[in-house]
Structure I
Amino acid sequence: MAVEYVQAQKEDLPFIVAVYNQNIASKKVTADLKPVTIAEREAWFAAHNDHRPLWIIENDGEKVGWLSLESFYGRQAYHATVEISIYIDRHFQGRGLGSKALAFAAGQTKKLGITTILAYIFSVNTASQKLFAAAGYQKYGHLPQVADMAGQVIDLDILGKRF
């Protein structure tokens, strides 16, 4: 399995949105309750750059997911802290691509001037909780009952790792 990480281009946005939207119905992965549109994600996409990249994950040349690093909280003192997002197409989940994406992101920290990566993960998302724990992420915070997922109120955990 040849996995590569390619800087996302504007023409990748439909793929990015499609993979993201696959996860909404589970109510375990994202706080969006209805599918997002390409237009709604354009500003988010444009905020990524060489310092806060967005990559397409390719496996043997096929797009299988995406990985992004976003600025945390938008204040200068947090310039070396980012929030990570990893979304794998449901047809390719369970193949170790998430672990590889976390390792890839860790390998980019020095070049990008990142000292801390944070992940916001619902407590009910046990697959992601285990993935990040296996990569050495620790629980930095717990926000009880902050997400109303259309009648199901769930907790949000903040996981982090220093580099």
Structure II
Amino acid sequence: MHLHMRAAAEAEILDDHAWLDAFMARAWEHHQVECAAGVACWIEKDFDLVHELCSASGDAAGWLPVFGGRQPAGAPGDELPHPPLILLEPAEVRVAAAFLADVPFEALWEAAGAKILATVGPGWAGALVLEIFRGRHRDLRAFYGRAAAAGHTVVKAGRF
């Protein structure tokens, strides 16, 4: 299970579910290279908790980094095997980037850390969980910062 995010120029993206499904499948084949290049980011397994972290600020922009955006044209609804796809337009990418840059991780962790720790269950050291989420926040902040600076759209694909 992972949430894969890929930034690209708006002119390079078609607002079409089938096209985006193929685009994200190709991008996933090269996700490590694309992550290193700064045009992709992914969250394995705990993307719902990262959403919880970002949303804990009470700022409406907190929903944008993980689950924010809209479904593309031709989305198949609940039919499988297609992944859920989300488009985040350049203006929303800028809002997400500003949110991640302006709201410190510590404030988010103070608001959501106890709930996140309770969710991950026993056996996970609190300090390790804290560092995992600090890293997720850092990675999202860098990814969205680059995408916003370039004026890019962000495509998100959930793979289960």
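Computed from the coordinates by the stated procedures, all read-outs in this text should not be read as laboratory data. The structure displayed is predicted, hence computed values, not measured ones. Cβ atoms are built from the backbone, for glycine too; each structure is taken alone.
Identify the structure, out of I, II, from whose coordinates helix-only ellipticity at 222 nm (-39500 (n - 2.57) for each DSSP H run of 4 or more, over all residues; to 500) was calculated to give -17000.
Checking each candidate, the match is II.
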Of the structures I, II, the one that 23, 16, 10 was derived from, the read-out being semi-axes √(5λ) of the Cα gyration tensor in Å, for residues 53-132 alone: I
Structure from which 40 was derived, relative contact order in percent (Cα under 8 Å, 6 or more apart), options I, II: II
Comparing FRET efficiency 1/(1 + (r/R0)^6) of positions 109 and 141 (r between Cβ atoms, R0 = 25 Å, to 0.05) across I, II, which is largest? II
Structure with the greatest value (metric distance in nm of label points 7 Å out along Cα→Cβ at positions 37 and 61, set I, II): I
